[in-house]
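S.K.: Several structures are given next for inspection.
Read the figures in this text as sums done on the coordinates, not as results from a lab. Because the structure is predicted, anything quoted here is derived from the model rather than measured. Cβ atoms are built from the backbone, for glycine too; each structure is taken alone.
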Structure P
Amino acid sequence: MDNSKFYGTGVALITPFHKYGTIDFSALGNMLDHVIKGGVDYIVALATTSEAVTLTEDEKVAVLDFIVEKVDGKLPIVVGVGGNNTQAVESILQKMPYQHVDAILSVTPYYNKPNQKGLYFHYKNLANSTDLPIILYNVPGRTGANLTAETTVKLAHDFSNIIGIKEASGDMMQIQQILRDRPKDFLLISGDDALTYSMIMAGGDGVISVTANAYPTEYSAMVKAARQKKYKQALEINFSLLEFMDAIFEDGNPAGVKLALNNMGLIKHNLRLPMVKVNVQTANRIKSFMDNYKSFL
């Protein structure tokens, strides 16, 4: 299985909304033009940054159909399919139209706090439910359950269609253990924008990024330079975006990056409950960064 299409920068694409909560497909088209022109390597649709948990199944199909048509084969497409009910996730995998999709990104079950055996069998069932490649997504700060390096590596060895992990534990020891023990070609993808540089330095393969919604050119250039071992150039770009990467997560994701995109004129700063707009202090911090940002490119 060729996993090289998922090297580099994937963008965790946001979902734009109109004032009263309906999906703004015109703005979604603008976003796709923006990130494709900006040089991202693949699109990640309907992941957690897209507020997918607030979308109906019909809306998810409509969003995915729109993205597939707009991308038109220019870039690979990864789709987020996850949840805390294994049978329900299996059912979605079997029903949704994935003929133009290159891989699935599946977050660990949240709230239930399954142990490692439960996590293993959850992903075993998903791997047996689809022929599509699966990228695991570990983000214990949000889900309440950490997929350990040992379980990750076991899944990677046991199932050929489990091809990588988006790692957002923030635990560099765990990350290094995966890098040390992973099978050949198993992807280690950063799930934390501010740690991507460090993870690539350690041997990681890229990122699925929120920041790349707003600054796709700069962030993609940083990842590319780091993967090419141009570490000084990569570090300069990384440092230049560090304040932004911190600020956009300060008051909830994707509220922060949606404000930045609003400031750029790409979308309106609208979200679906329980997410709300960022507070004044965060808004001022993001605006101040954007007003003063000088790209290295």
Structure Q
Amino acid sequence: MEEYLDRIQAEFFEPINSYKIIQEGWTNLIVEINGQWIFRFVRDRENMQIAVERDFLPNFAKVSPVNIPNLAISSDDYIAYRKIAGDRFSPQNFLLFSSTQKANLFKLLGQFLTCLHNFQFTHLYLSTAPYGGSDFWNDLWLPVKDDLSEQTRIKAECYFTNILKEVNAIPFEKTLTHSDLGTNNILVNYEQCHLAGIIDFSDMSIADPAVDFAGFYRNFGHQFVEELLKYYQRPIKSNFWARIEYESKRKMFFVIYFALNHGFATQIPIILEYIEKLFQDKDYE
């Protein structure tokens, strides 16, 4: 930690009076400085996603209807911005919102996603699969299938075979996506019950816009997404729900792929257990 603090102090315009590690994730180390500033360091300096994010944020901040990080300083392996006050969004706390407060939140999220998916942004390192795993069957399915129970393997293979036919039956436009929306990267002021900001664009890519609804679908359910879509002002094709459901389940297989390739294999049993439960309750044959 001393190495990070030395770097921050060398480049920051305030003396460090206090610090707190907010998160030690698979891709980032996040440190809060003086209770007011966030420094997010990337673990893999060879991955160029931070360069994409660093150039994207100031441009998108001009039009975003929701607060996003306003960069103060940055380098080749970190970005720093004034902390956005709020707590992580959760299904449990969302139940505390009144119907009017829920509608306001849906409206802001819908406006944000509309704006993001319409936003024109190009970058040398912006890609469709910044961390790999674009081929579901070869990249994501093969490393996992033999570790599943026979029943789950049969159900999952049947499910993905059918859903991918539906997903690919109707062409759709890929857009700029956040690619990691759900709970961790949405901040809410629970005292006032409003959306405080959206953070961590380190997974952003050119992808199916349905990917930005998948986290909501997985964590909050179908009805939440139904309400959100009322405020989403982009064309929705008939296979949109199939694409949301596919992206929601695909995510778990991608997490295992990432864990295998980036040194987090000890976390895989927990994810396999989740996949087993995911395919328990429904007949996919």
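S.K.: Once distance in nm of label points 7 Å out along Cα→Cβ at positions 35 and 219 is calculated for every structure in P, Q, which label goes with the largest value?
M.R.: Working: P: 0.8; Q: 2.7.
Going through P, Q one by one, distance in nm of label points 7 Å out along Cα→Cβ at positions 35 and 219 is largest in Q.
S.K.: When FRET efficiency 1/(1 + (r/R0)^6) of positions 27 and 203 (r between Cβ atoms, R0 = 35 Å, to 0.05) is computed for each of P, Q, which one produces 0.40?
M.R.: On the way: P: 0.40; Q: 1.00.
Of the structures listed, the value fits P.
S.K.: When P(r) over Cα pairs in 10 Å bins from 0, in percent is computed for each of P, Q, which one produces 6, 30, 38, 22, 4? It would help to have the intermediate numbers written out before the result.
M.R.: Details: P: 6, 30, 38, 22, 4; Q: 6, 26, 34, 26, 8, 1, 0.
This figure was derived from P.
S.K.: Right, next: To test your reading of the models, identify which of P, Q gives 14.5 for mean count of other Cβ atoms within 10 Å over residues 163-170 when calculated.
M.R.: Details: P: 23.4; Q: 14.5.
Corresponding structure: Q.
S.K.: From which structure (P, Q) was mean count of other Cβ atoms within 10 Å over residues 99-106 calculated, if the value obtained is 14.6?
M.R.: Numbers: P: 20.4; Q: 14.6.
Of the options listed, only Q reproduces it.
S.K.: For mean count of other Cβ atoms within 10 Å over residues 251-258, the calculated result is 19.6, so let me know which of P, Q that is. Please report the intermediate quantities before stating the final value.
M.R.: Working: P: 22.9; Q: 19.6.
The read-out comes from structure Q.
S.K.: Just checking, which of P, Q has the largest value of distance in nm of label points 7 Å out along Cα→Cβ at positions 59 and 115?
M.R.: Comparing P, Q by distance in nm of label points 7 Å out along Cα→Cβ at positions 59 and 115, the maximum is at P.
S.K.: Something else about it: Given 0.30 as the derived value for FRET efficiency 1/(1 + (r/R0)^6) of positions 75 and 235 (r between Cβ atoms, R0 = 35 Å, to 0.05), which of the supplied structures P, Q does it correspond to? Walk me through the numbers before you get to the answer.
M.R.: Numbers: P: 0.85; Q: 0.30.
Among P, Q, the structure yielding 0.30 for FRET efficiency 1/(1 + (r/R0)^6) of positions 75 and 235 (r between Cβ atoms, R0 = 35 Å, to 0.05) is Q.
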